[in-house]
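Visitor: For reference, the structures are reproduced in the following blocks.
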Structure 1
């Protein structure tokens with residue numbers, strides 16, 4: 001029997017568990033399978049007493065292209081993954097060396113710390129395929145500048161890593177992302193595990209309040225929009241590499 005290909009790479013070094021999104025054929029899009037496998041890997045890392053922090057990174061030139069339009073996760077599963085990252089008793093750091101689009105930005109925002117190389121790019125592309133950044137708003141709205149989100153949510157335009165840091169989507173950026181990341185990891189290695197867990201709880205109160213208050217509504221909104229005729233046209237146009245019918 002041929003073993004099932006893994007979509008999440010795993011490595012451990014000096015208390016840091018690195019989980020790598022490894023689905024290059026679809027630019028690490030959030031498929032049902034990838035979301036399930038990442039959730040399982042996070043749960044195992046949370047239980048491992050040798051793990052002080054988790055780094056979430058990627059293969060290829062894209063951290064994540066957002067929801068896999070051919071095999072999208074159920075909105076409840078995506079909500080569950082984002083909440084799992086926020087609630088995890090260990091810090092989760094995003095390491096980005098490429099592009100982040102749509103749902104991938106929700107994954108980034110759920111992490112406690114985000115670092116990216118200066119050539120990384122970001123865009124909320126949902127409106128261009130006929131949907132809205134609904135579920136991913138749960139971690140994004142409490143953590144990111146509201147005026148900036150209004151601009152980038154509504155226009156779908158691309159922005160760079162320094163801008164992502166300015167609006168609160170990233171913690172830091174630099175030409176050598178590992179040089180930026182290393183002092184952060186050293187600080188976490190020097191911290192007491194229980195103190196880290198309690199401190200993370202202090203920092204995530206507002207984010208979890210958003211999940212408690214808005215998750216059901218935003219999950220229903222996402223499901224409704226993705227099943228709409230407008231979304232069908234937008235996703236078909238995207239897959240066929242053409243402009244959707246509404247484009248002027």
Structure 2
């Protein structure tokens with residue numbers, strides 16, 4: 001369990017609250033609001049949710065090399081989001097080792113990430129298909145990128161970028177700051193998990209519920225182990241399998257959207 005003593009000075013409380021608002025106003029909190037707008041827009045369509053589709057990784061430009069540049073820029077944005085959270089924690093006196101971002105447990109972290117990915121991945125896939133069939137979710141296409149020479153590398157970078165930004169900000173940064181503001185472990189974990197679900201609302205209700213559950217599991221693992229690398233690696237593995245697996249099976253398997 002992370003031992004983060006609550007801030008006692010009123011100025012520290014104000015600074016932490018301002019940090020939380022500003023960080024998420026320009027990163028994943030804003031993404032959550034945009035996702036809510038997209039979900040409402042989908043619900044207002046005459047077409048049922050499960051007959052609509054949404055792509056996670058889509059082309060950003062019509063010309064191949066420009067699209068590659070755009071994909072790399074998006075990865076840079078995700079990396080910077082996570083870096084911002086880490087910088088603010090470091091400036092506040094929190095060491096990276098406390099978060100579990102040191103390199104002293106590479107082997108155990110890798111093994112732990114495999115187990116965590118399996119625990120989340122299989123039930124998550126079942127939940128997605130159930131929600132889709134019930135009309136509660138859009139058909140999620142993990143990638144609609146063209147079959148270019150750089151596609152696989154871009155998808156791997158996208159997977160790591162998503163994992164890095166989400167786990168650093170929503171788990172490491174947010175839960176640490178909420179604890180320093182005096183929040184209880186369970187309340188901080190719930191807030192983190194709901195935030196994680198919010199920026200997946202564009203996928204539908206299944207995407208929201210599935211990611212809230214993922215947030216509860218990931219957040220609790222971190223609270224017990226203090227190993228953020230386990231979460232980042234597990235999340236990366238889940239996205240790599242989803243992105244590349246879908247690309248390989250698209251058009252060859254009838255039950256994939």
Structure 3
């Protein structure tokens with residue numbers, strides 16, 4: 001694969017990944033002015049089928065994000081494709097999964113909570129949007145274009161960058177991207193059963209994923225990351241702190 005094709009693929013993957021993430025954010029907002037959002041679809045009669053379909057989607061999403069992030073998988077993949085597009089492939093598939101959530105997540109009957117109090121609605125909406133802003137800002141703090149694979153494909157340099165960064169949001173929590181996602185999926189004035197299932201599944205996946213990611217980061221950065229864990233909470237500012245390690 002020549003440099004031009006690698007660059008074009010990287011740009012395409014970046015745009016799909018960015019579009020998918022944006023669509024997912026809007027979808028979770030339940031914004032009534034949009035034709036498609038988390039609560040826009042009529043609830044069918046086959047509740048069990050809807051739950052099974054949703055579980056299948058989240059399972060595929062979790063498997064991809066977990067397996068494709070492992071160094072052993074990356075090593076095998078780069079034996080087939082140029083190393084410079086490895087991250088772009090991950091981003092492309094992630095973007096497609098975001099679209100899959102928007103188009104194929106099945107509605108489930110029931111409401112968990114619903115408030116018409118204008119002050120509460122404004123606060124919850126603001127926290128929801130703020131969560132997504134935290135996510136976006138956190139990606140730029142650790143090099144957005146590298147995280148999205150664009151820099152590697154344009155420069156033909158697959159180097160992952162081994163510098164450990166502890167700046168701004170990363171001084172408050174170790175995983176501000178996940179903090180933003182959790183805020184985005186949970187802060188809403190109208191929590192339907194449809195959204196509750198997605199929020200619970202995404203939360204479970206995040207904490208399972210972080211368990212293994214933390215192990216990988218300790219292995220990669222050693223005592224530097226162990227000290228970071230001891231000083232900085234994982235996803236919620238001030239709590240819980242990382243377990244003290246010698």
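Every number here is computed from the coordinates shown, using simple stated rules; none is lab data. Computed from a predicted model, the values in this text were never measured in an experiment. Cβ atoms are built from the backbone, for glycine too; each structure is taken alone.
Visitor: Ranked by distance in nm of label points 7 Å out along Cα→Cβ at positions 131 and 187, which of 1, 2, 3 sits at the highest value?
Guide: Structure 1 gives the largest value of distance in nm of label points 7 Å out along Cα→Cβ at positions 131 and 187 among 1, 2, 3.
Visitor: Looking at structures 1, 2, 3, which one was relative contact order in percent (Cα under 8 Å, 6 or more apart) calculated from, given that it came out as 34?
Guide: 2
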